[in-house]
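Below: a set of structures, written as structure tokens.
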Structure 1
Amino acid sequence: MKRSSEQFFKSSPLVIVAAALLLLMITGAVLGPVLSPWDGEAMDFEALEAPPSLSHWFGTDLVGRDLFVRTMQGARVSFLVAFIAVTVSLAIGIPWGAAAGLAGGRVDQLMMRIVDGLYCLPGILIVILLVVLFGRNPYLLFAALGAISWLTIARIVRGQTLRLRNAPFIEAARAMGLSTPYILRKHVIPNVIGPVIVYTTLAIPAVILAESFISFLGLGIAEPQTSWGVLVSDGTAAMESSPWMLLFPALCLGITVWSFNTLGDRLRDHLDRREHIN
């Protein structure tokens, strides 16, 4: 396992760059607000809409709040949205796909037709509708994003399970009289974890972008909380007079999405090469 990790990070310079940038963004989200002398809600009336300086590293917004602290606080919210949404997605999608693939036959067909039917629904519009009906509750946003993103992982896990369902160790487990939940938990799910990890690295940036889009429309995270989508929306409105208000949040968002996508693509290629070798 350790050797495989070393080979992965040595496979391409982009992997090291993406991992370093992602680590930098996560560190900034955790420690950034602590490192700055400013509070996210503190207003510096002597530096309203001020450009970047030694006092305000990313400048300030329209009411004098430090943009560096706000951007790092937005990173916390965006990462939290992605983490909870992807966790919900995996918690639903992995058992559903594994159960469908292992059961096979009519049960498999019925379960996957449900997935196909849900695929026809406009996911983002459903999230927006829920936010409009129940208010801008961030926990609702987290759960809704996860609830619409489990369909892909269910299909991936189901496809991998179909390859395993007639494997000798699965047949041996059935012959021993082991229950289906036990076989799923001990034999199927551990053997599909590779594609799940790849999916996770690609799903996180998708969720971050979805949250940013919803917040950009003014239907996501509400004041006094902030996220990258909120900051990009505010920066777009002040782009001509204060371009730094858009530049820094958008740059952080772009770096994070690029890093996750790069790591996901390279990890998928790495696992494919290992599978061909084996």
Structure 2
Amino acid sequence: MVEVAPADARRQGLWGDAWQRLKRSRAAIVAASLLLLVCALALVGPWLSPYTVEQVDWTQATLATPPSLAHGHWFGTDANGRDLFARVWVGARVSLLVALLATIVSVVIGVAWGATAGYLGGRVDGWMMRFVDVLYALPYMFFVIILTVVFGRSLVLIFLAIGAVGWLTMARIVRGQALALRSREFVEAAIALGLPPATIIARHIVPNVLGTVIVYATLTVPQVILFESFLSFLGLGVQEPLTSLGRLVAEGALEMESSPWLLLVPSTVLAIVLLCLNFLGDGLRDALDPRQRR
């Protein structure tokens, strides 16, 4: 008879164990499910509405009307008579896209910079991290505002500007991980084999910091969404005919006394997205914690 190894003996590695622990976190699973639902609605929601994003419904006595199933305005209309349902999901699509692309830019720059500084160490590490400290001293908000004013207001520039200055904390986190990894046995073995530093960083340092990077990236996305929302609130973010959740909140704030749904609907969607990302980030942090492995 062939003996079957017990389940606990069949180790699945870090990622397999992390997935099993993540599935046991109800808050993270619910947050991920809600986030997927919001993403799906952001993709197909505008086509579910009988009205386009820019279409004005002239059949109503007033342009800003409350939610109504009879007229097909499920979230109501804005002050210009445009369907809020379609505009909310287009805004969610733009906000998520800006957050995702800006986070990718910050992760790529931060991981490359931090891993290089942490592995090389010494004077190179000192100069690289002093450069990060100098950028930290600059006013983050004003730097992005200056970029948007000088080079114009475009969707591409927004996520490049946010991502280009949002990598500083990521670089510090990765640098700390790389400092601890460069004294490990597998890195010393790679050095003994004569592998160049670039290969060691790409094959041994970066893969071993991905868990920390993924966790911090999920926490960076809500920060980017809030920052883009603040830029849109100031009128420096997404411009017409596009919209974003932050721009919709800014428009709703001006009409909150006479048309409260213009503020409540986009702010609720924005709050759901931010809460889901934070709960998912907490779940990933616990799941990828090496101290949880048995």
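Throughout, read-outs are computed from the coordinates displayed, never taken from laboratory work. Computed from a predicted structure; not experimentally measured. Cβ atoms are built from the backbone, for glycine too; each structure is taken alone.
Computed over structures 1, 2, distance in nm of label points 7 Å out along Cα→Cβ at positions 81 and 265 reaches its largest value in 1.
Hey, FRET efficiency 1/(1 + (r/R0)^6) of positions 57 and 137 (r between Cβ atoms, R0 = 25 Å, to 0.05) derived from one of 1, 2 reads 0.20; which structure?
1
Of the structures labelled 1, 2, which one yields 1.18 when Cα Rg over 2.2 N^0.38 Å is computed from its coordinates? The correct label is 1. When FRET efficiency 1/(1 + (r/R0)^6) of positions 97 and 257 (r between Cβ atoms, R0 = 35 Å, to 0.05) is calculated for each of structures 1, 2, structure 1 comes out greatest.
From 1, 2, which structure was FRET efficiency 1/(1 + (r/R0)^6) of positions 193 and 249 (r between Cβ atoms, R0 = 30 Å, to 0.05) = 0.30 calculated on? Traced to structure 1.
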